[in-house]
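Nothing in this text is a laboratory measurement; each read-out follows from the coordinates by a stated rule. Predicted model only: the values in this text are computed from it and were never measured. Cβ atoms are built from the backbone, for glycine too; each structure is taken alone.
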Structure 1
Amino acid sequence: MTDTALATNPTGADEPLARRATVLHDLATIAKRACRGVFREPEFFIPAIIVPVFFFVVNIGALQDVAEQGAAAAGQTLDFKAFQLPVAIIFAVTGVSRASALVVDIQGGYFDRLLLTPIRRPTLLLGLMAADLMAVLMLAAPVTALGLALGVRFETGILGILVFLLYGALWGLAFAGFPYAIALKTGNPAAVNSSFVLFFPFAFLTTSFLPKDALTGWLSTIATYNPVTYVLEGLRSLITDGWEWGELAKGLGAILAVTVVSFGLASAAMRGRIKQT
């Protein structure tokens, strides 16, 4: 046997040595398992749908007349249903992640076994994100359908509705880095479940109920620096203003900024988890 053959297969067997799987194979393997997990937990979708639908319907019932009359008194026109639909989408997609399933894998030792394999580490999170994207779209679609049923009309048409769903889904993925970071750092399900508390400043210290020019004092200042403000404005522009590229770009910039922070924390937590293995 030649030296070249021995270098190729030191055991002297005729079969070639196994080659490392491609990045796409690693990603598909993790994503397939994570997506199956989504459908195995239908109870996950019930509260995730009820909360945004509840706030959407209640806010319209309680505030529509007041908000639209106030806008009319100021010489403005406000479609409060269209104004509130993006808020419902934000509620639907924020905090949706496979972080709880990741904690189960950590506690059961499955995740540590994965870290002992040659699988590429970034795909461990990217595969979970593929399932997250599917989940947030499944949640955002019925909420959007409810808005359409209640009379909300998109100036950007059908294409705008599709972009609206994807835009909201991108925000959901951006925020998902926070629960993943907590899951990897603590391995504690209670800590992961409490990560939703992080969402409240994002959700309520912004233009959830009134346009930005109607906010005053400290709330107006915080809303200016709240990334959700720009995501909401981007979503609302698709409904009422048409293709406002400036508003859409600001929202995408806010999503990117949150993504860098959240997945920077998740990556740091991943490195810490790897060192413990």
Structure 2
Amino acid sequence: MQKRHLAAAALLASTVSFAVPSFAQDSGSPANEPVVATVDGTPIYQSELRSTVEQFQGQFGQMPEEQVRAIALSSLIDMKVIADAAEKDGLDKTEAFKTRMDQLRQEELYNTFFEQKINAEITPETLKARYDEEIADAPKQEEVHARHILVDSEAEAQEIIKELDNGADFAKLAEQHSTGPSASNGGDLGYFSKGQMVPEFEEAAFALEPGEYTETPVQSQFGYHVIEVEDVREKAPAPFEQVEPQLRQLVASEKYNEVVSKLKTNDKIVIEDQDLQDAYNAVNKMQ
């Protein structure tokens, strides 16, 4: 039993050493906010503990929730105790501390601006309209539904073509002769668009009409193919739900560059080093 307690203590110590969370932002701490602990009279609110637990999620495997809460509370208490000691030692008056606080302030202002002036304006309606615009402007793509029979020699492929000419069933011949992984499925490759197959195969497949098969063997790095096309259709665009995250990132990036470009025209920016100035200009041109 003693060993269990020691193991838990060691885990807590190691956890706190590398997983110290940041303080939760003060949202006003309403009077009815539950207090879970106090440190020298300073309250630790339920929201702070909840935020810290969320930061620890996934770090402790199947550890019981109450244990994770205890670790999170221990981290918060340690931070407040150390913060109090730092203030008593006057560390908050040092230039290094003031510089760091100024940096953190700018970072938080940046994040808040980004959330309220850029992300908040990217609505589902905005994204759907951009999706429809992109789909309308995108070049149309064809895709074919094909089967193939893959064999090792040209002579064998020619014999298979002769059997097809005599009315043999393509799928059955694929099951009997094909060395490819699709043989058990009658050589069925499903639908594919340009760029998904090796060039020789692709060129032959896209030259066929539905119901046609290659009259001569098609050689590729895998062997000799006999190809039959069952259907040709226009490739459907990716559904909105699938591309929404990438679309949101694209729109946010565009809006960000637009907003920042306007802001930069109002501020005088001076870069002392000419080489750095040139590199800065190149990066901004790319963006």
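Which structure, out of 1, 2, was mean count of other Cβ atoms within 10 Å over residues 237-244 calculated from, if the result is 12.5?
Values: 1: 18.1; 2: 12.5.
So the calculation was done on 2.
Give the label, chosen from 1, 2, of the structure having the highest value of relative contact order in percent (Cα under 8 Å, 6 or more apart).
1
Mean count of other Cβ atoms within 10 Å over residues 85-92 was computed and gave 10.8; which structure, 1, 2, did it come from?
2
I have 7.5 for distance in nm of label points 7 Å out along Cα→Cβ at positions 37 and 213, calculated from one of the structures 1, 2. Which structure is it?
Clearly, the read-out refers to 2.
Name the one structure among 1, 2 that Kirkwood radius over Cα pairs in Å of 20.7 was derived from.
Numbers: 1: 20.7; 2: 26.8.
Only structure 1 yields this read-out.
As an exercise: helix-only ellipticity at 222 nm (-39500 (n - 2.57) for each DSSP H run of 4 or more, over all residues; to 500), calculated from one structure in 1, 2, equals -24000. Which structure is it?
Derived from 1, not from the others.
So distance in nm of label points 7 Å out along Cα→Cβ at positions 117 and 269, computed for just one structure, reads 2.2; which one of 1, 2 is that?
Values: 1: 2.2; 2: 1.4.
This value belongs to structure 1.
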